[in-house]
Structure I
Amino acid sequence: MGGTIQESPIFIKTYDFTKWLLEHTIRFPKSQRFVMGKRIEETALDFYDCLLLAVKIEKGRKETLQRASFELERLKHYVRLSKDLGIFSLRQYEYSSTAVVEIGRLLGGWLKKV
């Protein structure tokens, strides 16, 4: 992966999406803030951690990226569940889905290179 982390499209998109998620989960109703909010936050941050680790290591990079793929899949399902529970609006869900698909595409490209 060339360039710096700050210049890499997957890191830019993941950072922006994680920031957006954190700004929105804090506004979840109290009854869901510590259930769905916490799950979404932890999963998004775990995904980001996997990406950061994959840049730093050579051995185990593919496994780390596969773990990132799993975390992104979890995140996709949690966001959908939040929409179905009425915590995320349709517009917020659409934004999230688009971001996850875009990030997933970038992750898939990175995995193919490894």
Structure II
Amino acid sequence: MVFNTGTALLDAIVLSVVSKNIEGTYGYRITQQIRSVMEISESTLYPVLRRLQKDECLEIYDQECAGRNRRYYKITERGRAQLSLYEREWKVYSEKINLLFEKGVGDE
């Protein structure tokens, strides 16, 4: 993708993916779901997950899987509120960008 993905957009994408599973989901699965629509590396994802946890938008818990602990991420109420804000802002932003592409600047 030729467009940079900024911090807020990455946060919004991760919160959206995690919010889809009420029980939470784990890092590798989050990476794979995001990769289905855009390129992202695990080295990019894990700092985002840590930041969202620090900001109390995500909570974590460990669960055993095949004899190993797997870390799960679950969205919090604060995270849902932040995701809602991101969704509203994205709608306005994307509509303005689409308008520029479709009509151009200053076209009436």
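For the reader, a short list of remarks on this structure follows.
- Given 31, 15, 10 for semi-axes √(5λ) of the Cα gyration tensor in Å, calculated: source structure among I, II: II
- Structure from which -25500 was derived, helix-only ellipticity at 222 nm (-39500 (n - 2.57) for each DSSP H run of 4 or more, over all residues; to 500), options I, II: I
- Here mean count of other Cβ atoms within 10 Å over residues 26-33 was derived from just one of the structures I, II, and that gives 12.4; the source is I.
- Computed 3.5 for distance in nm of label points 7 Å out along Cα→Cβ at positions 34 and 98 - originating structure among I, II: I
- Parent structure of the calculated result 1.6, given that distance in nm of label points 7 Å out along Cα→Cβ at positions 10 and 42 is the read-out and I, II the choices: II
Laboratory data are not the source of any read-out in this text; all were calculated from the coordinates shown. In this text, all values refer to a predicted model and were calculated from it rather than measured experimentally. Cβ atoms are built from the backbone, for glycine too; each structure is taken alone.
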